[in-house]
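Some structures are shown below for you to check.
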Structure 1
Amino acid sequence: MKAELEQQDIEIIAQRVVQLLKPMLSQASKEDAAGDSIFTVDTLAEYLKVDPTWVYKQVSLKALPYFKSGKYTRFKKRDIDRWVDSQTCRPIPSQRGNK
């Protein structure tokens, strides 16, 4: 069975698809822009709510993702967010109902 659509029906469908995708694309764009942020030691410490000495210690242990810009240690927000996610302890599902 072959269905044919009128040109105006195709345009209506295309407009609806764009309308539905636009919020998702703008949100992804905002996340990408935020993900490109670069932290200094002090701004990372503020972001993580820790002391800057803790950040320096983690860098010396190579426990945090970082890069060097000349003599300066810098951190990509995207990498730090992934690192935070990897450090997150997930809850164990309750076994109450399985007795």
Structure 2
Amino acid sequence: MQIAVLALIVLLIVLLFGQMTKNSKLSKENKKLNERLEAKNITIENDVVSHVGVKDTIENFSSSNEVMDLIHAGESKTAVSEKLGIPMSKIELMIKFDKLKKRD
């Protein structure tokens, strides 16, 4: 009877060791997968930010041309702001950038 109990204990120890080894391997694999997922999420976020930046630049370039065309046509900053729905501060910034651009 004691031999059977001892054999069962040894069997349980072997099974426990096997499960601990599997658990360790799975934990390492899980860590690797989480690192890859985080890297992919960062890449996706960077792509989204880049896309938004390009879109904003294109829109600003287009609206900047419109603003400068109206200013050169004699429209006031206030009138251009109201007509295009662009804040006055942005209109003034576009005018400053246009002046800097022409200096170069």
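Taking distance in nm of label points 7 Å out along Cα→Cβ at positions 39 and 71 as the criterion, which structure among 1, 2 has the greatest value? Numbers along the way, then the final one.
On the way: 1: 2.4; 2: 4.7.
Ranking 1, 2 on distance in nm of label points 7 Å out along Cα→Cβ at positions 39 and 71, first place is 2.
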Quiz item: Hey, Cα extents along the principal axes in Å derived from one of 1, 2 reads 67, 57, 22; which structure?
Solution: 1
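The value -18500 for helix-only ellipticity at 222 nm (-39500 (n - 2.57) for each DSSP H run of 4 or more, over all residues; to 500) was derived from one model only; which of 1, 2 is it? Mind showing how you got there, number by number?
Values: 1: -18500; 2: -33000.
This value belongs to structure 1.
Please compute distance in nm of label points 7 Å out along Cα→Cβ at positions 23 and 47 for structures 1, 2 and give me the label with the greatest value.
Working: 1: 2.8; 2: 3.8.
Ranking 1, 2 on distance in nm of label points 7 Å out along Cα→Cβ at positions 23 and 47, first place is 2.
Every read-out reported here was derived from the displayed coordinates using simple, explicitly stated rules and does not represent laboratory data. In this text, all values refer to a predicted model and were calculated from it rather than measured experimentally. Cβ atoms are built from the backbone, for glycine too; each structure is taken alone.
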